[in-house]
Structure I
Amino acid sequence: MKVPKDQGEPNRRVLIVMELLDSSKKIASNGVDLFLPLVREPTDVEMGNLRNLGDVEFLEYQFEEHEKAPTLEDLLGFMPHYEVIGDIALIEADDIDAFRIGEELLKFHPHVNTVLGATSPVVGEFRVREFMLIAGLDKTETIHKEYGCRYAVDLAKAYFTPRLSTERERILSWIKPDDVIVDMFAGVGPYSILIAKKANPKKVIAIDKNPAAVEFLRRNIDLNSVENVEVIEGDANVEAQRFAGIADHVIMNLPHNAYDFLDSAVKLTRPGGIIHYYGMTHEDDLFDGSIGLIGMAAKRTGRMIEVLEKRTIRSYAPHQYNICIEIRVI
C-alpha cells in the first residue's frame, strides 16, 4: 500500500490493527511516498476503509526481507540448557562447551552480565548450590523480576528458581482476600511476596531457617512495598506451635522432604484450610504415596483430608517428577 510519507505512521498502525501489515518485510520509500508491505490483498471493504484514511494506492512492489536474528542454537550449533535469574545465567559447569556457551549467552542476552556454572547440586540444610564464574562479572547476587515483583537474591546463599514462576502464579489464584497464609519454607519470598502484593490477604507468615534467605526476604518486603508479611527465622516444625490453627493456606514448597513437616502443617491449618504440598515422586507413584502420608498426619490429630487437586509440575530427573497436591484439612 503506497501512502504519502507524512501519512505513513497512522496508516502503519491501522494496518497492524487490521492484521494486514507484513512485519517480515522492510517498509520502503522513494523519498516522497512510503510503501507498506501487506500480508495479502485487502478485501474490497478493507480497501474502501483504508482509502477513507487518505491518499492511498494499492500496487505490486518488491520488498526486502528483514534479516532474521540468529538464535542461540544458530550461534552454537546446539541448544544449551540454561536458566536466567535477573542478570545472571546459570549453566552446568561440567558441560564440555561451558565457556563457549557462556560467551554466546552474554552476546545473545544483552541484559545478562554474568554466566555461572553450577559445580554442585542443590545440597545441605539451606538448599544452596556452589558455582564457578564462566563469563562476565564475578558475582552471585542479582535482582529477578517476576509477575510485577522484584526479588533480590544471592544464589550462593539462598535457593531460587524461575522455573516455578507459573506455579507461584497458580497458587495466587487459590488465595481469597483476608486469608491467612503460612509459607513454611519461604526462602527469599517468591510465594509470600507475590501473595501479599496481589491477593490482599489478611497476613502472610513467612518462615525460613536460612539466615541469609531471611535477610533477603526482609529486603524484598521493602523492595516490593508490602506490609502484611511477618518474617520468622526458624524451623517450621518449631514455629508451628506458635501459629496452630491459624492458616487458611499452608504452602509446603520443600519438595525433597516436605513429608518431615506434615504434622506441623496439619497443626497450622484451621478446619477447612488447605495445604499446598510439594513433593518429588517416582512416576510409578506420583500421588498416592504422598496422599497417604498427608492422611496419616491428619489422622494422628483426629482430622480428615479431602483431595482437591493433584498435578505434575515438571520433570526433575529420569522417572522423577515435582508434584503438587492441594489438600483440604477437615
Structure II
Amino acid sequence: MRPAMVQADVIIVGGGPAGAACGAHLKKNGVDVRILDKKVFPRPKICAGWITPDVFDSLECAPETYPYPLTSILRIHFHLFGIRIPVKTHQYAVRRIEFDNWLIRRAEVPVHTHQVRKIQKNSSRFVIDDQFECRYLVGAGGTHCPVRRTFVDPLQVRPDRALISAVEKEFQAPCRIRECHIWYLDQGLPGYAWYLPKKDGWINIGIGGKQHRLASRGTTIMQHWRNFVHRLLKQGFLNHPPENPKGHTYFLRHKPVATGQDNVFIAGDAAGLSTLDMGEGIHAAVQSGIAVAKAITAGRPVRMNHISRFSLPKLLFSGMR
C-alpha cells in the first residue's frame, strides 16, 4: 500500500544554507514548509567554510551564539606572482558538516531524507516522485539541483564560461603554520588555491579555477592539485599528502537571475550566485534563500541581481567566504 502523499504549501529541495535559510524564514511567517535532502544531517560538505560577519547579520544572530568551534581569521597572506601580501581582515571559518547541521536544526522545519528524481506540475501543484505535493517549489539543491534541471534553461542562467572546477580536502593533522594563505594565478592556474587552518587541528586546503580556461590550456584541475600539494609539502605547510580529495563544480554569477515564474524559485548554487572575485557562495546562498522566502510570502517573483554583490577590496577588509 502506497503511503499518503505529503502535502505542504512550500517544498524546498536541498537543505544547505540556501534551503535552511529559506525554510526558517517561511516557518517564522507561519508558512507550511518541508525540506527534502538526499543526505542525513549532519553530513559532510565539500567547502572551504569561509564565512563573513555578514552571514550572521543576515541570519539575525550573533557569532557568539554559534554552538560549534568558530575560527576567527584576522590575517590572510595573499600570494601573487611570488609576492606575499599579508592583509588584516575580519572573517570566520566553519566546518560545513557542523554549520549546515546548525542551520537546518535552527530552522525547525520538517526534513525528509529523499533524493528527488521526477517533478511534475499538475495544474497549480507540483508533485515530486508521487510522494510530495506543494504549491510553491524551491530549488536549493546545489549545482545539479533537480528543480533547476527540470524548470530552468541552464544555458540561459549559467553559461559554461562561469563554471568553476574545484578540488578540496578537510582533515585533521599537526600543522606548524596557523594563518590562512591564498595563492592567485599560481603556475598558470586560472583561479586560486588556499590553505585554511581551523580549530581543533582541522585543516582545509583546496584549489579552484575556471573550467573553460583549464580546457583551453590542456590542463586539468587535478594536475594543479598535485602541484599545489607538492608545494605545501615542500614549504612545510603539510607533513604528508592528504588522501582522497573530492572534486565538485559550481557557477559564478554572470548576470541578474530572475526566479519565481510559475511558483518555481531557485536559490544559492542552483542559481549560480557565487561572487566573481572570490567565488564566495555561503552568504549569497543565505541571502537568496531569505529573498525567495520573502517573495513567496509576498506573492511575487524575485530578482537575484542584488544578492551578495561584494567587490575584492571589501572582501579583503571586511569579509570573505
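No value in this document is a laboratory result; all are computed from the given coordinates. Source: prediction; values computed, not measured. Cβ atoms are built from the backbone, for glycine too; each structure is taken alone.
For this structure, a couple of remarks:
- Comparison of I, II - label where mean projected area of the Cα convex hull in nm², for residues 221-284 alone is highest: II
- FRET efficiency 1/(1 + (r/R0)^6) of positions 117 and 237 (r between Cβ atoms, R0 = 41 Å, to 0.05) - highest-scoring structure of I, II: I
- When Rg and Dmax of the Cα atoms in Å is computed for each of I, II, the one that comes out at 26.5, 83 is I.
- Among I, II, structure where mean count of other Cβ atoms within 10 Å over residues 45-52 as derived comes to 13.0: I
- Label whose coordinates, when Cα Rg over 2.2 N^0.38 Å, for residues 29-204 alone is calculated, return 1.26 (choices I, II): II
- Structure (I, II) behind the derived value 14.8 of mean count of other Cβ atoms within 10 Å over residues 85-92: II
- Mean count of other Cβ atoms within 10 Å over residues 53-60 - highest-scoring structure of I, II: II
- Taking relative contact order in percent (Cα under 8 Å, 6 or more apart) as the criterion, the top-ranked structure out of I, II is II, with the highest value.
- Structure (I, II) behind the derived value 1.00 of FRET efficiency 1/(1 + (r/R0)^6) of positions 125 and 213 (r between Cβ atoms, R0 = 35 Å, to 0.05): I
- Test item: FRET efficiency 1/(1 + (r/R0)^6) of positions 37 and 149 (r between Cβ atoms, R0 = 35 Å, to 0.05) calculated as 1.00, pick one of I, II: II
- FRET efficiency 1/(1 + (r/R0)^6) of positions 141 and 229 (r between Cβ atoms, R0 = 30 Å, to 0.05) - structure with the largest value, from I, II: I
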